[in-house]
Structure I
Amino acid sequence: MCVVRIRVKFFGDLYEIVGTFRVELETPTGLTVRELVDLISRTFNPKFAEAVLDNDGKLRGEYVVLINGKAIEWLDGLFTKLNDNDEVVFLPPAEGG
């Protein structure tokens with residue numbers, strides 16, 4: 001089985017849920033963003049998936065996921081496949097006023 005190395009960053013409440021700002025993971029080739037969410041939930045905290053996914057398993061509208069600086073909504077959404085050396089960033093809802 002081939003593996004790829006990816007970097008994942010978490011901001012805001014997601015940092016608190018996961019317990020770290022940044023992780024490097026070795027994952028199977030062809031892993032999707034959706035599968036990455038499940039992996040993070042199993043590895044760090046089951047509440048991660050609850051935070052970023054709605055009841056239908058779709059990304060909650062207030063969250064943004066970037067792969068190498070590009071929003072997944074411009075790619076294949078949660079079905080976007082991850083490649084070696086990708087950087088995935090999970091951003092929570094913007095706050096402020």
Structure II
Amino acid sequence: MTQHTLHDLVRLRWRMAIALSLLMVVIYFGFILLIAFNKPAMGALIVPGLSVGIVLGALVIAATWATTFFYVRWANRHVDGAVARLAAGGSTR
């Protein structure tokens with residue numbers, strides 16, 4: 001079995017945090033660029049009172065929640081248990 005050090009676990013956590021942060025930057029700035037450069041499409045009505053822009057804005061918020069949920073579940077499964085085992089002096093796998 002491979003035993004991770006605390007440094008390995010911190011590096012693993014940071015890699016995931018950076019990857020998910022980059023994902024959110026792409027989603028957010030993609031939304032902003034759509035607003036800036038394709039206003040007619042964003043203003044198109046799906047039903048009276050509900051535009052494509054409103055739906056995509058809500059999806060950006062939902063993506064933030066989903067990304068946060070994914071990260072917390074991932075950290076609970078992969079990092080927290082390993083840190084606890086490492087603190088107890090055992091193997092992290």
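Nothing in this text is a laboratory measurement; each read-out follows from the coordinates by a stated rule. Predicted model, so just to flag it, every value in this text is computed and none were measured. Cβ atoms are built from the backbone, for glycine too; each structure is taken alone.
Some values worked out for this structure:
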quantity: Answer label among I, II for the case where helix-only ellipticity at 222 nm (-39500 (n - 2.57) for each DSSP H run of 4 or more, over all residues; to 500), calculated from the coordinates, equals -6000; calculated: I
quantity: Entry that produces 1.8 once distance in nm of label points 7 Å out along Cα→Cβ at positions 32 and 48 is calculated, selected from I, II; calculated: I
quantity: Structure with the greatest value (metric relative contact order in percent (Cα under 8 Å, 6 or more apart), set I, II); calculated: II
quantity: Computed 2.2 for distance in nm of label points 7 Å out along Cα→Cβ at positions 40 and 56 - originating structure among I, II; calculated: I
quantity: Distance in nm of label points 7 Å out along Cα→Cβ at positions 8 and 80 - structure with the largest value, from I, II; calculated: II
quantity: Parent structure of the calculated result 6.3, given that mean projected area of the Cα convex hull in nm² is the read-out and I, II the choices; calculated: I
